[in-house]
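Presented below are the structures under discussion, each in the form of structure tokens.
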Structure I
Amino acid sequence: MTDTSTENPAIPFIAQTVKDYPVVLFMKGVPEQPQCGFSATVVSILNQVDVDYVAVNVLQNDALRQGIKEFSNWPTIPQLYVKGEFVGGCDILREMYESGELKSFLDEQGVLGQPEA
């Protein structure tokens, strides 16, 4: 018998979310009201590059907050995913933004300049 009790119940939700949406930000709070400075910084960066994204508030429950760290094997929040791939957290995104690499990367991924649905 396999022990499934150790699997975080939020992992399937996280996997489905990053599969369903081209750009997903797992953050503390919501874009209109970030609950930490790092999340606020990443929201500001994403707004500056003008990319549409889905935000998931990890403060909704502990399983989600812990699950995203397990899913990415990355210890901090926020976390950005593009086309199902983990891109990075605040420091990485800030560096990519400041160098111009973030906008180029998002453009290469085909997620910039999406027409309004």
Structure II
Amino acid sequence: MDCVFCAIASGAIPATIVARNAAAVAFRDQSPRAPTHILVIPVRHVASLAELDPAEVAGVIGPMASLAAEVAAAAGLAPGGYRLVINTGPDGGQTVPHLHIHLLGGRQMHWPPG
């Protein structure tokens, strides 16, 4: 499988890793859309949220969301707030077929986003 995010998680491709836990890795986005733009991915390959069995969602998203909250707090974003985004499928804006959470902060987030 040729998955860029799997290669980042394994260390085969360099990235600016900001944190990791047993199940997830957080690294800086190479094309940031906010002053803080970090991607949080599961270590194991999951193509998208839609690919997960409903019984697996909490076990995969939980460690990712926990890591995102830790990274946001460490970056000083928690007091003012931040946004977590999961794009799913091409119509949802997912461009890399590996589940990931976008952690966006450091400026006012507007609504609606798209």
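Computed from the coordinates by the stated procedures, all read-outs in this text should not be read as laboratory data. On a predicted model such as this, the values are computed, not experimentally measured, just so you know. Cβ atoms are built from the backbone, for glycine too; each structure is taken alone.
Supply the structure label, taken from I, II, corresponding to helix-only ellipticity at 222 nm (-39500 (n - 2.57) for each DSSP H run of 4 or more, over all residues; to 500) with the calculated value -13000. Among I, II, the structure yielding -13000 for helix-only ellipticity at 222 nm (-39500 (n - 2.57) for each DSSP H run of 4 or more, over all residues; to 500) is I. For mean count of other Cβ atoms within 10 Å over residues 10-17, the highest value in the series I, II is held by structure I.
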